[in-house]
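What follows are several structures.
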Structure I
Amino acid sequence: MLASVFVVEGARALRDPDALAARAKPVADRVAPLLERYVPQAPTEARSLVRVNGAVQLGAGLALATGRLPRLAALVLAASEAASTVSEHRFWEADDKEERRRERREFLAGVALCGGLLIAAVDTEGRPGLSWRAQRAAKDARRAARTARREARLATRTAKAEVSRQAAALVH
């Protein structure tokens, strides 16, 4: 259910990027120098960035909806939604009181979606996360190393005792 809005909005952005490009222009203008610096081949105009964001939302939305890499998909969608929310619902710039209220409500809805996506991104569905698994594997490895050292000491003592017995048997 959470993914549905991103699948629909992503497809809309791909079909008609011009409808969103004007609202995204202020954010695109701020992001463009960073893109040019770190990813020179990336598009920097608002229309192209809207289409890229739409493709990301559509792809990650479908991944989340189908359960393919759901944590990664939710994290990608959270980042995308944050950028979309800031670019599309700049309530602080609205002059009309009613428009400001409407944009603030939409902005807060976007923030709420980000929160839901972040919860989905850290949800392990009852399975331990990677951090816990790594800590558990390290603990198990330490335990196995202690057991191996103990077994090696025991084997060494047993071998020494056996050598001593055989040496004594040869002497007598």
Structure II
Amino acid sequence: MIYYKSMPDSHFSWKDALPSTLVGCCFLAQMLYGGFFLDHPRIESIKYLGVVVFLLSGVFGLAPVLLFPKRGGVKKGKSFVHTTQLVDTGIYAVMRHPQYSSFILWALAAMLLFQDWLVVLLGIPMIVLTYYDMMRADQRNIKKFGDPYKQYMKRVPRVNILLGFYRAVRRKSKK
């Protein structure tokens, strides 16, 4: 989920992986508890909204896998996390962290799908820890890309896709 080794000067420790590991454990617990121990949700229409949110999380989760090799200067044979160029097009023109956003959407989708207090309690730390990881990713990207990333941060919101679309439309209308 988090790719600290993508920066050559980074030193990986278990503390670096702890937030994303906890997010993964909470998600797994949500799915296992919801799938095996709960009856079907009380409100069917909310369940369908959960399916839509879950599918949307997949779209956001695939964004870097598809865009970074094409636009991020990834060398042939390397993982998509080994970008050498800042990507600020496509979904990255409207939000800085679509993949992290997908983790937040996972938590929300499970809450909508299973409609249970324990699933909600498991989702809250997922959201908080993912947001924390997003802030750390911004710091790593500042170290990696420097001022261009700082300028990108001013143009494109971290996770607010609606604000991102609004800003993108305003940028285009000014041109």
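Taking distance in nm of label points 7 Å out along Cα→Cβ at positions 142 and 158 as the criterion, the largest value within structures I, II is that of I. helix-only ellipticity at 222 nm (-39500 (n - 2.57) for each DSSP H run of 4 or more, over all residues; to 500) computed as -24000: which structure among I, II? It traces back to II. Suppose you compute relative contact order in percent (Cα under 8 Å, 6 or more apart) for every structure in I, II: which one lands on 28? Answer by label: II. Which one of I, II has P(r) over Cα pairs in 5 Å bins from 0, in percent, as calculated from the coordinates, equal to 1, 8, 15, 18, 18, 15, 11, 7, 4, 1, 0? Derived from II, not from the others. When mean count of other Cβ atoms within 10 Å over residues 54-61 is worked out for each of I, II, structure I gives the greatest result.
A short reminder: the numbers here are calculations on the coordinates, not readings from a lab. It should be emphasised that the depicted structure is a prediction, and the values quoted were computed from it without experimental measurement. Cβ atoms are built from the backbone, for glycine too; each structure is taken alone.
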